[in-house]
Structure I
Amino acid sequence: MDTASTYPILLGAGVIIVTIAFVLYYTLVPSGTQAFLKAKSNFSAYAQVTKVAPLGCPQPYRFCDFYLASSSYSVFPGAKLYDYVSDSILPLAIKSGVRMVELDIYSDSNDKPVVGLKNQKLGVDYAYNTVSLDACCVSIVNTAFNAVTSPASSDPFVLSLVFHTDKTTTINAASEILKTTCRSKMLDTEYSYQRKNLAIEPICNLQNKLIIVSGGSIKGTHMEELTNMSWTTSTLRRLTYTQASQPHDEDELINHNRNNITMVVPDIGEDLTNMNPQVLFSYGCQWIMMNYGSIDSMMELYISEFQENSTVLKPAALRPLKPKKYKTPAQADPAVSFQPMRHTSPIYDITV
C-alpha cells in the first residue's frame, strides 16, 4: 500500500483518537478540575507584572481612603459566560493580589447555599455547575491570611455575599458555614449588626480581619448579626458599572466617596470581559470589581493601580477636604466704623 492511499486512513484515525480523547476528558475529568486548569494559565500572567506588598501599619488613614483590589465572577476561570466554575480559582485570585471577593449565592434543591451565576428571570444558568459555599469559605480563609499564599495577607479582606434567594433556611445555613470556617478572622462583636461605620474606621483596626458585606435579603436572619456593612445603608453604595460611570451628579459621587464607600459591580453582557475602570478611579469609587480571569486591555489598566499594593491610598483630592484656615482679621479702625457715634460740643450732644 503506497503512502497516498494510507494518508486518508491515518488522518481519519487521528481525528477519531482526538475526538475520543476530547470526549473522555469532558466525561471523566471533574468540572471543577477543568475550570481550575483553564484558570491557571490565565492567572499566571499576574505574577509577571505584580509584586504586591502588604500595606503595613501604623497608618493615619481610614478604610474609605483606599482603593481595594476587587474581584467579580470570582469562581469563573476566564471571560466566557457559559462555563464551569470552581472554588479552587479563589486562591489563584487571592495570590494575584485580590482583597475583595464577591460570591453569588443560590439555594440548591436541599436549600443549601451554593455559589454560581444565573439569570433567574430568564431561568438561564451562566455556570454549568455550582460549588458549595462551604468550599469557597475554606479556600478563602486558608489563603487570604496566609503569608505564603497571599502577598498582602495582613490587609483587610472583604467578602461580599449576594443572596439570590429569600429562603431563611438557606441564608441561616450560610451564616453557620461562616461561623464554622471563618470565625477566627471575623471582626469582634462590636462590629456586628453594622453597629459601627467601617467606612471611617482606621484601616489599621481592620488588619488581618475578614469584613462581611451583604444586602437587604439578610434582614431578620442569622446573617444580619455577621454582616459588618450593608449596601442598604447610606455608608455603602452598590452601583452597576453603567450607573457609576455615568452618574447624574459627578460631584455628588466624588463627595460621597470622601467619607463613604462605593462598590461597583459589572454589567453582565455577552461575556465576562472587563470595562474601563479609569473613570471610576477618578470618582473615588473604592471597590471596583473586575473579572481577574479575563486578561484584557481593561484589566491591564486596572492592575497597573495594584502592581505594588492591594490596598492603595486614593489621591488627596479625592479624600476628605481639609477645612481652610483663615487668619484672625485685624481690629477695625474705630474712626471708620458704621456703629452709632456720639458727637458733643458746648452747643450740642448728638448720636449719629
Structure II
Amino acid sequence: MVRTPGSPEGEQQQTVPSELYQILTKAFDSSPTITSIADLSTSQTPQTFNASYKITLSTNTSYILKISPPPETRVLRHESNILESEADILRLLQQQQRTRERNEVPVAMATPEVISYDDTRSIIDSPYILLSYIPGTSFRSAREGMSSEQIENVERSMGRYLRSLADISPRGGGQGEEEEAGNRVFGRATRSAKRYPLWRDAFTALVEAVLCDGEEMLVLLPYQEIRLQVRRWSFVLDEVVKPALAVLDFDDGAVLLRSGSLEIAGVVDFERTGWYDPLLCAACLRPSRAFVEGYGAEALDAEGAKVRRLLYSCYYACVKVVATYYHKAGDCDEMEERKNLMSSLNELVNLAEQ
C-alpha cells in the first residue's frame, strides 16, 4: 500500500489505493464510498511516528487510520507494537465507559472507539488501526487564543482525568491469588512485553532501552550520569507498589477542544501506554497550578513523588531527543529537551548532596 495516499496535505480529491477499500470493507462488511483523505502525519499528530490519515465517507462520517512503519523501518525499542497497545487500552477504556453509562455515571472524557485492529499483514505489510474520529482542535493549538481562566479550566480537567486513569490496573485474567498477581506486574501495555514485579526494575528497563537506542545511533547524551542517578534513587521507585495506567504522551497536544465552546471534546494518542507509575506522563513532569489542583497535590508533591518526577523527566527528555535521530521529524525541540534533561539531572545531584 502507498503509505501516503496521493501524498497530499489536507483534504482533496485523489486516487484511493485499493488496499484502503479492503481495510474499510473488512471493518464494515460493505463497500463504502470515500470522499476525501487527509494526511495527518505531520500536521495534526506530530507526536506519533505512525502514518495517520483522516478518512471521510459519503455518509459524512470520518475515521482515523493509523499505519505502523514498514517492517524494515528502524524504530526505538519501546515503539515496537505500540498500535497493539493503543488498541488494547482504548478497548479497555471503552468497556469502562459503557459500564459507567449503564450505571448512569458521567463519562469523564471521550476517547476514540476501535473499529478494527489488524496485525496479520494480510492487506498491507504493516499493522494498522481504524478509529472513530473525534472532531476538535488540540488544546496546544487553541491555547494562544484562550483566556487564563479558560486555560486553567482545561488544565484542571486534564488533572482530574489523568488521576482517574491512575485507578485503572492491569488484569490478571484469573481469580484469587492469580488475579492479585496479575495486578502487580509492571510493563508496557503490549501483550508480548516483558513484565516486572518491581517498578524499579521496569523503569530501569525502560531507561536502558532508550539509552541503548541512543548509543546505537551515536546520540550524544550523558549516559553514565543518567544510569548513576537511576541507580542512586532506585529506592524511591520502590514506593510505587501497584501498577496503574500511564499515558506517556498525555499533554496539551492529546486533548481536543470543541470549536467555539472550548470545552473538552475528547482525548487521543494512547500509543505509548503502560502499567507503570501513573506519574510517568508528560503532563505530570512540570504541571501547572491548575493541573495540580485537578490531579491532587498530595500525589504530585510528596517528597518521593518529586524525585520520581525528576527521574521521569530525564527519561522523557531522552525519549524525545533520541527519537529525533530515528524519525528525522516531529515537534521535538531537541535543544529544549536537552536543557530539561540537564536541569533534572542537576536537581537530582543537588538533592543527593543535601
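Throughout, read-outs are computed from the coordinates displayed, never taken from laboratory work. Worth saying up front: this structure is predicted, and the values here are computed from it rather than measured. Cβ atoms are built from the backbone, for glycine too; each structure is taken alone.
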**Asked** Upon calculation of relative contact order in percent (Cα under 8 Å, 6 or more apart) from the atomic coordinates, which of the structures I, II produces 17?
**Response** II
**Asked** When you work out mean projected area of the Cα convex hull in nm², for residues 167-278 alone for each of the structures I, II, which one comes out largest?
**Response** II
**Request:** Work out which structure the value 1.38 belongs to, where Cα Rg over 2.2 N^0.38 Å was derived from one of I, II.
**Result:** I
**Request:** Of the structures I, II, report the one carrying the highest value of distance in nm of label points 7 Å out along Cα→Cβ at positions 95 and 255.
**Result:** I
**Prompt:** helix-only ellipticity at 222 nm (-39500 (n - 2.57) for each DSSP H run of 4 or more, over all residues; to 500) was computed and gave -13000; which structure, I, II, did it come from?
**Reply:** II
**Structure responsible for 1.01, with Rg/Rh (Cα atoms, Kirkwood Rh), for residues 63-134 alone calculated and labels I, II on offer** = I
